[in-house]
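Colleague: Have a look at these structures, which come just after this line.
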Structure P
């Protein structure tokens, strides 16, 4: 769990790395108060009862989220404590979690959703629309991607499942830890319109994949699926 100072630094760093995808949240952590653009602004000590916000909202939960929360018209949700219940967002939203997305807990969304997870993703991201996600720890749970695109940045290991939801579209994946080659190849087999990835280390030699000799249709395979393994599991590049 990131403390207040660590969370502010991490969100501001991720915002730059993600091309300003966390701009509303980053401004808040910089000290800029939300303006009149947000029709419903709240700072809650905790959330222990179901919360449904029908207007565009900017919500900060200082403690734990232990009951379902829905932003039906989109907005920003910042959870400084533990996330122990489901989150539902729509239209254009940013979700900031200081700790893990815990096992059995989901973030679901329609439209454009930008997510920052300070710890591990042990639960599920299920986004029907566009997704930009920063995972500060490891991806151990499940990500269901939507249309038209998903861009995942995993700072730890990627040991979970990444799969399309209703339709396979475009997937970009950056992993700064370890990812098994079997997991990479499983994604490539899911018929994304385009799947490109950069993996820091795996159980295959450093290099460009897939290898031409391994494909029945090399041109089509390389156009749709390409990934680089930057180091061997033993650290050699």
Structure Q
């Protein structure tokens, strides 16, 4: 989920901004990204057509995560952290009740070698880590209430929200991209740079034969709509859609 490079200045082509400047950065004049028919386009900091699109930032507060779309806007941090603690406690209880074989608890070799690998830790820790990875019932309830829609305890939304709140203590470098509309034409492909973790746009339009590619694992896309289209009679629809500002500008 995090960038491998710890120094924000190492990302050439990205503007390094302070976390309290996120809103200001997003409100700047933005450009459309139009990928023409049969074109292969890289949405990347080293692409000259993407000047001003990218920035790096180290979020240090819960509100910074919300500004980037990693945590739902308007959700109280206290509710999220209380839910996460409740899920931590529930998983610990489950892990302690999980049957363990005697051999699994022996980590003599790791002690003698002076190192410990995840598989050589205590069986309770192994069970805890295995269960906790996707177990978020209390957090799912909080997210469901906030969104007025069911968020399952093992949903990607719940899992990603917990992970981002957990890593906040490390203040990781995050690469973000902000644009107006993205239009990917017939037989065209847009590939998003693997280091990008947050893509903010007004609307994203992809022709039925077009492709949107990202091979970097996690990517948060925050836009009013992401639609497939067949004919460009939808130009009128695009014009009307553009009149609606994205939530991330609020």
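Bear in mind that the values in this text are calculations on the coordinates, not laboratory data. Fair warning: this is a prediction, and the values are worked out from it, not measured in the lab. Cβ atoms are built from the backbone, for glycine too; each structure is taken alone.
Colleague: Suppose you compute helix-only ellipticity at 222 nm (-39500 (n - 2.57) for each DSSP H run of 4 or more, over all residues; to 500) for every structure in P, Q: which one lands on -4500?
Modeller: P
Colleague: To which of P, Q does the computed value 17.6 (mean count of other Cβ atoms within 10 Å over residues 154-161) belong?
Modeller: Of the structures listed, the value fits Q.
Colleague: Work out relative contact order in percent (Cα under 8 Å, 6 or more apart) for each of structures P, Q, then name the structure with the largest result.
Modeller: Details: P: 10; Q: 25.
Top value of relative contact order in percent (Cα under 8 Å, 6 or more apart) goes to structure Q.
Colleague: Ranked on Cα Rg over 2.2 N^0.38 Å, which label among P, Q comes first with the largest value? Spell out each step's value before the answer.
Modeller: Numbers: P: 1.04; Q: 1.20.
Looking at the calculated values, the largest one is Q.
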